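FYI, it's all coordinate maths here, none of it is from the lab. If you're wondering where the values come from, they're calculated on a predicted model, not measured in any experiment. Cβ atoms are built from the backbone, for glycine too; each structure is taken alone.
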Structure 1
Amino acid sequence: MPAVGPARTGSFDAAVTGIGMVTAGGVGTTATWDRVCEAAGTAAREVPGLAGMPVGFACVVPDFDAATLIGRRKAWRLDRSNQLAIAAAAEAVADAGLVPSAWDGARVGVVLGCGLGGAGSWEKQYDVLREAGPRQVSPTLIPMLVPNMSAGYVAMEIGARGPNMVTATACASGTTAVGMARELLRSGACDVVLTGGTESCVVPSISTGFSQMGALSERHEDIARSSRPFDARRDGFVLAEGAAVLVLERQADAEARGARVRARVSGYGASADAYNATAPDPEGAGAELALRAALADAALSPGDIDHVNAHGTSTPLNDTMEARLIRRVLGDRPSVTSVKGVLGHSLGAAGAIEAAVTVLSMEHSFVPPTANLESQDVEADIDVVAKAGREGEVRAAVSNSFGFGGQNAVLLFTAA
């Protein structure tokens with residue numbers, strides 16, 4: 001493995017001052033955290049819209065009332081991925097104790113990750129086109145489907161007039177977004193950045209596409225145990241939707257206004273496998289570059305890492321590769337968990353959700369268990385937390401994300 005290049009001069013900590021989450025675990029950060037800590041099986045259910053598809057179940061957000069949360073007039077013209085992002089952002093801003101009407105919007109940025117954009121709106125309107133003709137297609141189709149609109153609509157909600165973008169690195173998108181947001185603070189381009197990810201594509205075309213690749217679990221007879229990261233009997237991931245938004249500020253700025261700093265983003269690394277369109281490099285050579293880059297960026301050594309929030313998709317190839325990577329670089333010391341056992345795989349939002357859970361693990365000194373891990377794969381020779389959560393101080397943790405195209409992104413968090 002080639003040596004990682006020199007770390008950037010001087011460490012930089014971005015303070016996490018707010019969190020908002022909307023996931024299959026529930027609406028709101030508390031609901032998601034509680035559901036993840038229970039690890040009472042996969043939060044999946046049969047989805048009527050997937051009836052007749054090869055896989056008819058998925059992890060969807062329960063009891064999400066967009067009309068109540070963001071207003072009926074706004075909700076009707078937004079794709080569900082936009083709705084989830086706005087709801088998560090509103091919670092994050094309130095949690096940070098910030099008042100949008102009082103800030104300088106030109107100094108506030110938004111960076112969200114999204115892999116597929118408004119897939120649900122696109123599919124629905126294509127059906128309209130085929131069945132009723134072009135004049136019945138909604139004039140809001142384009143702003144509903146293009147991926148950048150989640151960040152755009154969040155900015156409109158809160159008056160954020162600084163840099164505004166969506167990162168699209170497949171299932172690493174949310175993690176990439178947080179890394180890019182930190183750079184906006186480091187460069188001085190922004191004073192506050194809302195960052196994270198959103199995805200809602202539990203629709204027939206996307207579900208079938210993944211199914212045809214052999215990527216989805218087909219455990220129809222036992223949906224509650226369908227997602228089982230690092231388990232010897234895992235058979236694929238469970239498609240999910242969700243969103244998570246973190247508020248980032250410079251450490252000094254957060255302290256100056258008396259904000260609660262929940263944790264710090266102290267390192268970030270990214271790389272490409274340059275190996276295969278859909279399969280990870282079996283040895284994780286590219287992923288190792290990202291992990292070592294995050295360590296170097298934070299000026300920490302492998303022995304400093306207490307915990308890993310794994311990508312842990314419940315697919316045979318990913319989990320084996322990631323376990324080898326963790327063992328090779330970090331050894332057997334850090335505790336490892338994957339929240340996908342509960343929440344499923346929300347694609348472009350997954351890294352953001354997992355970053356938020358990592359922060360909560362540090363804050364609560366508690367690592368949630370990996371759901372459905374009954375018989376750990378012998379090739380996953382790492383300390384995966386299972387059956388019950390584990391109490392203990394988490395001073396430094398990494399959150400891994402990997403995606404199609406060989407995308408790798410790793411965030412390193414340190415305790416506040």
Structure 2
Amino acid sequence: MYRVWNFLTNYSLLLIIGAVLALIWANTNPDTYHHFVEFVIWDHAPIGHYHDGHRTLTLHYLVNDVFMALFFAIAAKEVWEAVVLEDGSLRGKKAATPLFATAGGMFGPIGVYLGLALFLGSDTYNAVANGWAIPTATDIAFSYLVGRIVFGAGHPAVRFLLLLAIADDAAGLIILAIFYPSGDLAPIWLLASFGAAAGVFILFNWLPRKLDAGNELRPNSTWVRKNLHFVPYAIAGCISWYGFMRSGLHPALGLLPVVPAIPHADRAFGFFSDAESHLHDLLNVMEHALKHPVEVVLFFFGLLNAGVEFSAIGDATWLVLAGLIIGKPVGILLFGWVAAVPLRLGIPQGMRIIDLVVIGFVAAIGFTVSLFVASVAFDAGPVQDAAKMGALFSFGAAIISIVAGKLLRVNKIELQAAE
């Protein structure tokens with residue numbers, strides 16, 4: 001269990017601590033908590049929330065809109081490698097059934113969320129409808145951890161779950177960009193974002209390799225890597241982020257265009273793999289350099305977003321939970337079965353169709369991304385707080401997953417090297 005605990009402390013513990021502290025603080029002294037969250041760092045700033053003709057940089061904006069861009073960049077890096085590399089986990093027939101299951105894991109929660117909201121009446125539906133994407137999220141880190149506990153590190157369902165979670169993240173990034181703009185759309189500003197990405201790729205990635213063609217010593221590429229390192233990409237990232245902010249798209253996605261421009265290895269060992277620490281391409285080096293800073297960012301993200309008073313529990317809480325705990329397993333089972341049986345795409349050897357139900361419960365842990373979507377889907381107030389509470393309560397899916405694994409007689413498979 002040492003490596004499981006090591007994984008938890010590396011990727012999740014600070015986030016949990018931040019969320020727990022926020023809950024305690026918000027329920028013991030809500031006034032000071034909300035004053036802390038909305039603390040003004042810089043009024044009339046060049047970045048920040050736009051109101052009354054000027055921008056204000058608050059602590060909440062700094063974490064959610066600026067620093068969380070690093071978190072989404074790491075997620076985008078894993079998605080990018082999974083899609084474009086020859087041995088990427090989201091390429092070919094091996095990814096077909098997980099991708100179908102991912103679609104089910106999104107349409108199922110949306111159907112349950114909106115269907116139940118409509119059943120509760122038009123007033124409730126109108127109040128909560130914009131939060132339809134909240135229960136589509138899957139928290140990769142926590143789901144992976146719980147999946148290892150339920151199935152064992154060596155079970156093929158763990159890899160299936162990981163593929164599903166990565167694809168879910170990719171879809172979530174698209175949903176955030178399209179359906180949850182941060183302001184009035186001004187797409188002309190995206191020229192700055194994609195121009196910066198294209199420029200840094202051509203000048204500092206493609207051109208040095210082109211000049212080094214046929215020269216095994218690769219002098220130009222080596223000079224760029226040794227002397228400039230990540231600096232051109234950091235500058236391009238800042239320009240891209242600013243372009244996203246001014247375009248009206250959520251600025252937390254602002255680094256995404258630059259990620260594909262960074263030199264990367266011709267293979268990936270997989271999300272959370274220790275082996276990737278031995279890859280020395282710039283993209284992996286930058287990812288691992290950001291690991292600890294992003295952990296700190298996630299602590300503050302939990303602290304600034306999970307502070308919800310228990311009195312805020314309402315319709316949105318139960319709709320988010322129903323979407324996750326009912327919609328996820330039903331959708332994943334239905335779409336996964338269609339892919340595996342009628343379409344004959346199959347499932348990994350050693351997995352059963354019924355295991356898709358357990359995978360669905362594990363994937364119902366929304367937490368980080370669900371919290372983030374709730375914060376952009378609704379204005380600050382009781383509906384947002386109620387939806388956030390649903391995202392926090394989705395931790396209960398971990399217990400349901402363990403119980404379901406026992407009831408459905410999951411064949412737990414351990415790998416001695418993984419423990």
Structure 3
Amino acid sequence: MNPAPDDITVTGIGLVTPGGTGAPATWEAVCAASSTARADPALAEAPVRMSCRVPDLPSGRGRLWRFDRSTRFLLTAAREALGSAGLDPAEWDPARVAVVVGTAAGGIDTLEAQHHKLLAAGPGALSPLTMTAFLPNMAAGHLALDLGVTGPSLQTSTACASGATAIVTACLLLRSGACDIAVAGGTDAMVTPLCAAAFAKMGALSRREHDPGRASRPFDRDRDGFVLGEGCGVLVLERGRHAAARGARPLARLAGHGSTSDAHHPTAPHPEGAGLRAATLNALDQAGAGPDDVDHVNAHGTSTPLNDRVEATAIRALYPRRPPAVTSAKGVLGHTMGAAGAIEAALTVLSITHRTVPPTANFHAPDDSTTGLDIVTGPGRTHPVRLALSHSLGFGGHNTVLAFTAT
């Protein structure tokens with residue numbers, strides 16, 4: 001069957017996460033349900049001294065040392081995504097390619113490090129690369145430079161929904177005819193003393209430092225907060241006919257998306273999940289589907305008492321007859337902030353291609369809000385995933401839902 005003119009397909013995936021560099025490593029880690037949380041010496045002075053860090057950060061290609069940690073993640077993940085899509089930047093029309101990158105904090109790792117130098121040794125100690133490393137737009141700018149892209153280059157910021165918002169934006173650019181290919185995703189490296197202290201002050205972080213591996217426990221009745229993580233997810237998106245014309249094999253179709261605002265509170269979600277429910281129904285409407293068609297939900301699932309209760313409430317209300325299989329990757333990867341939406345979108349696509357829903361690490365017992373949800377545990381679940389949703393929620397009341405279908 002020939003793709004419809006406005007079909008948006010996923011043709012490539014790239015991941016750099018605490019589970020490892022590369023989509024296979026991350027998928028294996030998530031399916032194994034083994035937490036990556038560890039004591040973190042860099043947070044020795046922070047109120048909470050554990051995190052989920054990317055191991056063995058690549059540094060050999062080109063001059064990656066020049067960039068903020070978050071940009072290094074992005075350049076590495078984007079190259080993997082292009083390779084899996086069978087795309088070579090030397091062979092495409094650079095004016096017909098877009099780059100869209102989501103981030104919650106830009107180059108915060110660089111900013112903190114350089115501020116410490118300023119206080120300790122004065123202005124002369126600062127790196128001349130400081131501004132180009134930490135400005136929020138520069139991850140997209142550096143990726144466009146790296147790939148030689150001359151089409152639209154944009155950065156999105158909707159807190160922890162940023163990566164998902166970037167994918168929505170890329171979809172809109174493709175449908176508008178502004179590009180033929182979009183390299184879209186999210187990246188953040190917020191495992192820093194300032195970020196750890198600020199989140200701890202809010203009461204958002206788990207305090208289970210005595211047992212880091214079981215600290216992040218999405219939807220579990222004993223959850224007490226998230227573990228700070230970092231990473232990057234990148235998807236290559238193309239219109240279906242463009243992918244077919246070059247002989248690419250789509251991994252999945254981005255069949256719909258929904259974006260809403262709670263207009264409720266700076267950090268707390270709407271208590272009944274009204275914005276998330278509306279975004280879900282919008283995504284399903286675009287996909288030409290209903291709640292009973294959903295096989296799997298990759299939940300935001302932060303492991304905080306409030307988020308998980310609200311998200312569970314919304315899921316229960318949306319699927320009264322046929323509960324979908326629910327999972328959250330944050331029990332393994334921690335909360336990767338602005339990268340989370342893109343990483344979890346990639347995992348949702350992998351669930352479709354592998355016909356497998358990974359387990360939710362550290363989920364042992366439901367509370368009143370999660371009773372009745374089909375939260376996947378144990379070794380994961382193998383079954384066809386024809387329609388799957390990825391949830392992303394962010395401070396400021398941002399809700400983004402992506403709907404993916406099998407091709």
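Among 1, 2, 3, considering only distance in nm of label points 7 Å out along Cα→Cβ at positions 96 and 160, which has the greatest calculated value? Spell out each step's value before the answer.
On the way: 1: 0.7; 2: 1.6; 3: 4.0.
Once distance in nm of label points 7 Å out along Cα→Cβ at positions 96 and 160 is tallied for 1, 2, 3, the winner is 3.
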>> Out of 1, 2, 3, which has the highest value for mean count of other Cβ atoms within 10 Å over residues 112-119?
In response: 1
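With distance in nm of label points 7 Å out along Cα→Cβ at positions 176 and 200 derived from the coordinates and found to be 2.3, which of 1, 2, 3 does the value describe? Kindly include the intermediate steps, with their values, before the conclusion.
Numbers: 1: 2.3; 2: 1.7; 3: 4.3.
That value comes from structure 1.
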>> Quick check for you: by Cα Rg over 2.2 N^0.38 Å, for residues 16-103 alone, which of 1, 2, 3 is greatest?
In response: 2
